[in-house]
Structure 1
């Protein structure tokens, strides 16, 4: 689904660059259906990846950054309203001003943005109640896993212990107590970075991050030097998919992001995830190979 979304968005934005509101709406219309189906499974992690891909490709297609802020404002309103009502009023005023200054139809755009945020903001608590209990735990316990150390916070606590125990050089392959005694659940998939941190230490983690950074840098160069806009957009879609998954996965193993079940690209076990990443990298490599069109007799 991710690769299909990337190709479809690239085809749309190649023909209609996101410099107009109708073009942005067309791109969003393509995203909404697969996003809704995945979110309803429920699969919060993949639905977030869809959002990251769409926003990144719109930005690369020259969409006004202020439009993207307006686009995600309802989600921010729902989150802010759930935390603090006074802060939500401030946010509503700010986003209305941004809409007024950036949208083509100033008064209509500002009014529409305000109405949408006024409606969606208070519904944040309703959406929260629609989430499964385990999803609520994942979104809240990463802030303080000690509230449920044997339940929802167990994964994060054990992950932090494992990464901290690795120190600089790690305990050695197959020598980690957290990994070998299976204190870290799902250490071959979602929490593989914890196993790397314990057994290979800070140096091993740094090597992994440098390798992923080099891969992302190569994708940026391919996108910049692509022969046409379609290839450039496809590469940016693949790049955003890999970057978002990497940031969220590593963030959740160290407590900087909620646990959403997003794998670490090219490292986490999982045939479908690995196949998706390889397909994406294959598309990017094709863009690089055919930078200059070959002519066969």
Structure 2
């Protein structure tokens, strides 16, 4: 019988094997060295004004048509306009469904002063409602799709942006009073943002990116007053405080990332000599004063 040979492995041997495997992994597995660049917080005061026509088609079915205009940069320039068509169906006292289409026109600041970018938006809503004394609580979940038909860099933003908005609203009503104060807060979740796997495409242009980055892109606070002027006329006065977040890459139109450079224009590298590529984190506070008029017929 031949005895089995036993070989003792020293700590030095294990260290050498570990270093070899680590080096092999770095060489064989492509990596994307990233530098996180946090932009300075931007503050802006804005406004939005809207006119809405509401038609009751049946006891549980409503149709709405609205036009909204917004301004930004401390009310100095036009921002965008929305034209919307919405249908709502109340299934029971505690639940209603909604669907809407919006034609969007966004002011392009880098172009001529009256150049506008067109976008199309569709959303479906599910709203739950519950009354407790004089308080009314509602939770709305909105799945929203925005399509950009114009020329764009699809390696920086998806052509079809998908977001989920979750809004919680509490209102208070006083018997005999036409004024109803309320407070709402909303989370906007981006569901298909761009995510780079590697700085360059491997075999086919665009195979180095995926549209699956998910993160919270906005937190909104909204105090307001709903004023019922008459049976058919009402006005909503509100203030929006939006804390927005955005992750973005500086990419070329061929799908390759631009390397991070210092103030002298020299590419920045990590400790291994690999070029760094930027992920920009933009965050801002936007405060908007809003007035919305509704006519029911």
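Since every read-out is calculated from the coordinates, none of them should be taken as a lab result. In this text, all values refer to a predicted model and were calculated from it rather than measured experimentally. Cβ atoms are built from the backbone, for glycine too; each structure is taken alone.
Match the computed value 1.14 of Rg/Rh (Cα atoms, Kirkwood Rh) to one of the structures 1, 2, and report its label.
Details: 1: 1.01; 2: 1.14.
Structure 2 accounts for this read-out.
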Given 1.61 for Cα Rg over 2.2 N^0.38 Å, for residues 119-214 alone, calculated: source structure among 1, 2 | 2
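State the single structure among 1, 2 that was used to calculate Cα extents along the principal axes in Å, for residues 39-86 alone, giving 50, 21, 12.
Values: 1: 35, 31, 11; 2: 50, 21, 12.
Of the options listed, only 2 reproduces it.
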FRET efficiency 1/(1 + (r/R0)^6) of positions 127 and 271 (r between Cβ atoms, R0 = 35 Å, to 0.05) - structure with the largest value, from 1, 2 = 1
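One of 1, 2 was used to compute helix-only ellipticity at 222 nm (-39500 (n - 2.57) for each DSSP H run of 4 or more, over all residues; to 500), and the answer was -2000. Which one was it?
2
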Given a computed value of -0.62, -0.69, -0.87, -1.26 for log10 I(q)/I(0) by the Debye sum over Cα atoms at q = 0.11, 0.12, 0.15, 0.22 Å⁻¹, for residues 143-278 alone, which structure among 1, 2 does it belong to?
-> 2
